[in-house]
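Multiple structures follow.
Bear in mind that the values in this text are calculations on the coordinates, not laboratory data. The model shown is predicted, which means the values in this text are computed figures rather than measured ones. Cβ atoms are built from the backbone, for glycine too; each structure is taken alone.
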Structure P
Amino acid sequence: MNDDPSRTKASLDRQIASQRWDAIDVARGIAIAAMVVYHFSWDLSFLKLIETNILEVPAWRWFARGIAGSFLLLAGIGLALAHAQGFRRLPFLRRLMKVGGSALAVTLATFFAFPDSYIFFGILHCIAVSSLLALPFLRMHPALILIAAIFCLAAPLLLTSPALDAPYLDWLGLGATMPMTNDYVPIFPWFGAVLTGIVLGKWLLSKTETQSIARWRAKALLFRTLIWAGRKSLPIYLVHQIVLLGLLYGVLQLTGPNPRAEAQPFINECMATCLQNSQPQTCNAVCSCTVDTLRQSDLWRKVMSGAITADERTQVSRAAQQCLRRAPL
């Protein structure tokens, strides 16, 4: 007697959804590796070990957004697979408590480390809140979920308003002013990435080819390493910055800051003043020359600390005037 095809298909879907996919762990491992690369570069910039301020480089900003988007997309896929055969309350609550507790730990740690820019709604906060908001969508038709995802992604372009600038609404991401924080992943537009992941997860479960993806097992060392990183993504996220900053701070004590990076705030102020009366080429030469001149005296340390007297400020102006006389017209 032949098995009922629909019953066989449901059993197969349940088996595929419940097992751990190496392919998804590899994708998550790639995302965590990219995050470590970005934070390593951010730390170099923050500690002024390199000249480049990566926050001012569009490519680095898009790289960071891509990393955040990949984590949220994978979170959505995971929700779709984990609850494909019905809501699993206890595993969901355990995961929510783990992610939510880690998010709270990040807020507390960064509040003491960076009180002026602590993380109050970063990637972990967004994953935790988005997981709750996503629950009603798990039983919806993919087309409706996709419409909601598009709305979330477009919301900052359509609904941004100064009326939503209140600090208690910053988690929405619809205020006109960007809050000061080292990691900001608000609900809009980022919940759209989670919803897109749910749609993608449902689509994967509907395809017969998914069986081969779900059953694929990594054998190469690179893939096995990525799988390990993907399965340990939360502890890696929590400790990697402590390790990186600790190591790089030690390097900073040995090498000192990059001279150009250290001087950049002074150069920016110098350029802003100079450009009112001179051409950019002239101003670049004048400001660089002024920095070189000041570095030859104790005055440079005082300039960097902002503790200069009126007489010393006059000396800085004289140095700039001498550089101006030598600068190309």
Structure Q
Amino acid sequence: MERTIDVTALGEMLIDFTANGVSRQGNPIFEANPGGAPCNVLAMLQKLGRRTAFIGKVGSDAFGRQLRQTGLDAGIDMSGLVTDRRVHTTLAFVQTAPDGDRDFSFYRDPGADMMLAPEEVPSALIENTKIFHFGTLSLTDEPVRGATVRAVALARKAGAAISFDPNLRPPLWKDAYVAKAMVRWGLAQADVVKIADNELEFMTGQTDFDAGAAMLLEEHPNIRLLNVTAGADGSYAYSGGRRVFVPAFRLGGTIETTGAGDTFCASVLNFVLEHGMDGLTAEQLTEMLRFANAAAYLVTTKKGAIRAMPEREQVLALL
């Protein structure tokens, strides 16, 4: 059967309230930006001409309606988005430091994204996809943890490639031991992994990227393509015994880094859809990282994520 969906993602869809100046009274103003890492990835893939679908849960409230419409406006298949009539949509307040780095305050105890149940996972969407993508916010609590486990099992049975981005948010975990165990579980499922420098250190204790990557690949030989992002320094790719580093685009104009990792991840998945994961040359891995770094840079020059994703032509113009 010809699969008609390029990437299906499961996880959180939420509102990122990002700082946007102060009022005349001196009070901080926050802008309600639609977000959530898995859906950010899909929004960028849509910009790259891919067909995508989202699975998750929002509240029966104004924010939930805003998120559903935002996904539809982006071209994402939102038929897998469930509405919870008891629990409100998850919210995150994002404080941005002068260097563009962020500090998150979550309103999620519980939040609607946590309430997705295993029986609410639409198997048809997963069986019809080429790549299934997930992170760890859908592994913090039940019942969404069970929903994620079921979705991954369905994807594996259907022969879809599995993509995993830990996207670790320590405040959302009850303890670090459980967080580490769930990240390890995700790594054990994945064909392609995008992991940030701080997450690599959290999992391996290594600040040397090559040493940390070697540890992960030895523990998880299932990973066929491992990408490590190091923020403003650049990114690394490890595949088939090859190792490539490409520096970041540092052209100024960075406002905030929300969505940069997700834009990078989407660009990598688009490359995988075009070239596969086997036998990638150093030149191909370099090409992949250059495009992903450029796209990630461009999204940092705007506020928010889903509505800040660059067009392919903008990325190519920067390259």
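27, 24, 20 is what came out when semi-axes √(5λ) of the Cα gyration tensor in Å was calculated for one structure; which of P, Q is it? The value was obtained from structure Q. If relative contact order in percent (Cα under 8 Å, 6 or more apart) computes to 17, which of P, Q did it come from? Of the structures listed, the value fits Q. I have 4.0 for distance in nm of label points 7 Å out along Cα→Cβ at positions 83 and 195, calculated from one of the structures P, Q. Which structure is it? Of the structures listed, the value fits Q.
Tell me which structure, out of P, Q, gives -24000 once helix-only ellipticity at 222 nm (-39500 (n - 2.57) for each DSSP H run of 4 or more, over all residues; to 500) is calculated. Before the final figure, lay out the partial values.
Numbers: P: -24000; Q: -11500.
Going through each structure in turn, the value belongs to P.
For which of the structures P, Q does the calculation of FRET efficiency 1/(1 + (r/R0)^6) of positions 187 and 203 (r between Cβ atoms, R0 = 25 Å, to 0.05) return 0.60? The structure behind it is P. Sorting P, Q by mean count of other Cβ atoms within 10 Å over residues 35-42 from high to low puts Q first, with the largest value.
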